[in-house]
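Student: What follows is a set of structures for review.
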Structure I
């Protein structure tokens with residue numbers, strides 16, 4: 001398998017930017033806000049959001065982030081921590097009852113990495129998005145016996161083996177999926193649709 005190129009998830013990058021700018025934008029660092037909220041604020045997270053907005057005039061984004069971090073400190077804003085965790089997310093996805101799906105994942109990831117040097121993976125806890133400019137595909141172990149290869153194919157007619165996800169109507173990136181129960185099912189047709197999704201994201 002071509003080695004996966006893991007990249008920082010955009011959500012983590014955005015959170016990192018929020019934290020980095022917090023002192024300048026609000027007058028306090030994240031750590032200072034957390035200490036204040038824990039000392040003088042309400043106990044419930046949603047009440048802390050309202051308190052930060054009404055008492056301290058914070059915008060919704062900052063108030064929600066501070067409140068969330070104050071009840072459960074995580075490394076959600078640390079790009080390096082995310083990259084260290086990326087491989088573990090994959091290992092956790094394909095362990096236990098879904099361990100038998102790992103060869104399918106490996107085959108699909110190998111194909112993805114050969115589509116172009118600009119392909120990166122940003123693993124989550126439930127699936128692995130593949131990005132070029134945007135997400136053009138995702139690998140998701142949907143059941144114990146099946147991976148769904150999700151593809152961003154826009155208005156492409158869902159001819160076999162493509163299945164319409166309803167994503168186009170909902171405004172989701174992933175509009176089609178191909179169910180795969182064995183690595184042997186990854187044939188020329190699957191590869192062609194995989195490349196089509198990559199090409200559409202140019």
Structure II
């Protein structure tokens with residue numbers, strides 16, 4: 001089965017792009033822990049109302065109270081924000097446990113990670129458990145860059161990823177500016193698939 005995993009689905013923009021593109025999938029799973037965003041995701045895909053992380057738990061997620069809720073990406077890391085914060089509870093599921101239960105060895109898996117700082121925890125958990133071997137291609141946006149206590153982890157995880165011979169698109173600072181008016185999902189998928 002060909003599966004697209006949208007980890008950090010937000011309002012489902014990536015899934016919408018995948019559905020409209022030339023790359024077809026048998027299944028698209030959107031993971032989103034922000035309760036207010038899940039109803040905005042196209043119900044044609046599988047909407048999972050939890051985030052993936054390196055443990056299963058209920059935890060606080062934070063957002064900037066000076067911006068509209070869900071506008072800047074909630075995070076489990078409070079130091080992502082330097083202004084007044086609001087928090088809500090969110091359900092998180094250990095990534096390796098979810099993979100063991102839902103991904104088969106012969107599945108073709110494309111994984112998109114844009115999850116406000118937890119991407120390093122997820123990748124490390126999948127690698128340590130051996131479940132990362134089920135990933136065939138990946139796009140990762142290192143949101144740890146926005147979290148002072150986590151910034152150093154981008155380089156550590158980049159080093160770990162060098163051990164895997166799969167296509168990986170790493171979102172850079174220039175990408176975020178350059179592709180604002182272009183369908184970025186189609187761009188990176190065309191580059192690595």
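Student: Out of I, II, which structure matches 13 when percent of Cα pairs over 30 Å apart is calculated?
Tutor: II
Student: Among the shown structures I, II, from which was the value -15000 of helix-only ellipticity at 222 nm (-39500 (n - 2.57) for each DSSP H run of 4 or more, over all residues; to 500) calculated?
Tutor: For helix-only ellipticity at 222 nm (-39500 (n - 2.57) for each DSSP H run of 4 or more, over all residues; to 500), the value -15000 is produced by structure I.
Student: When FRET efficiency 1/(1 + (r/R0)^6) of positions 16 and 112 (r between Cβ atoms, R0 = 25 Å, to 0.05) is calculated for each of the structures I, II, which structure yields the highest value?
Tutor: Comparing I, II by FRET efficiency 1/(1 + (r/R0)^6) of positions 16 and 112 (r between Cβ atoms, R0 = 25 Å, to 0.05), the maximum is at II.
Bear in mind these aren't lab numbers, they're just calculated from the coordinates by the rules spelled out. For clarity, every value in this text was computed on a predicted model and none was experimentally measured. Cβ atoms are built from the backbone, for glycine too; each structure is taken alone.
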